[in-house]
Structure I
Amino acid sequence: MSAPGRAWVYGDDINTDLLAPAPYLKGSMEDLASHCLEGLDGDFASSVNEGDVFVAGENLGIGSSREQAPQALQ
């Protein structure tokens with residue numbers, strides 16, 4: 001079995017601040033998503049495509065409760 005997209009593989013402890021950076025929380029979801037993971041991988045938001053797979057280790061979403069964090073990955 002194969003998938004047509006790329007696998008974006010990261011380690012443990014990807015926190016909500018990396019997924020949804022606080023300075024962009026009050027803007028649109030599109031703006032927030034354009035900054036998703038920029039503190040870890042500056043190319044992620046501009047390079048990820050439909051069909052790609054996001055893989056992370058333990059404690060994905062650790063940190064402050066932020067409902068926008070999983071939405072930013074969509």
Structure II
Amino acid sequence: MVHGTCEGEATWYGFAREIFRCAGFTRALEPCTTAAFPRPAPRPANSRLEKRMLRLAGLPPMPHWQAEVGKFISALVH
């Protein structure tokens with residue numbers, strides 16, 4: 001089993017900010033540190049997923065995550 005992800009990287013704050021932007025929300029978001037927002041399970045400081053196995057299998061890269069979030073949010077709000 002291989003896990004695939006879209007291209008690009010984002011923080012949780014960047015991901016939420018893009019969702020708000022795509023949905024047309026104007027409410028301000030404030031970034032916070034992981035320490036300021038404790039979760040039940042510890043989170044790694046860097047949780048980017050490696051796509052090396054997909055490249056080695058000759059598969060093309062997936063679209064950039066921002067484009068796909070935009071498509072998804074557009075489908076939800078229309």
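Any read-out appearing in this document is the output of simple, stated calculations on the displayed coordinates, not a laboratory observation. Here the structure is a predicted model, which is why all the values come from computation and not from measurement. Cβ atoms are built from the backbone, for glycine too; each structure is taken alone.
Of the structures labelled I, II, one was used to calculate distance in nm of label points 7 Å out along Cα→Cβ at positions 27 and 59, giving 3.5. Name it. The read-out was computed on structure II.
Out of I, II, choose the structure whose coordinates give helix-only ellipticity at 222 nm (-39500 (n - 2.57) for each DSSP H run of 4 or more, over all residues; to 500) equal to -4500 when calculated.
I
Among the shown structures I, II, from which was the value 50 of relative contact order in percent (Cα under 8 Å, 6 or more apart) calculated? Don't jump to the answer; show the numbers that get you there.
On the way: I: 50; II: 55.
Among I, II, the structure yielding 50 for relative contact order in percent (Cα under 8 Å, 6 or more apart) is I.
From which structure (I, II) was log10 I(q)/I(0) by the Debye sum over Cα atoms at q = 0.13, 0.26 Å⁻¹ calculated, if the value obtained is -0.56, -1.19? The read-out was computed on structure II.
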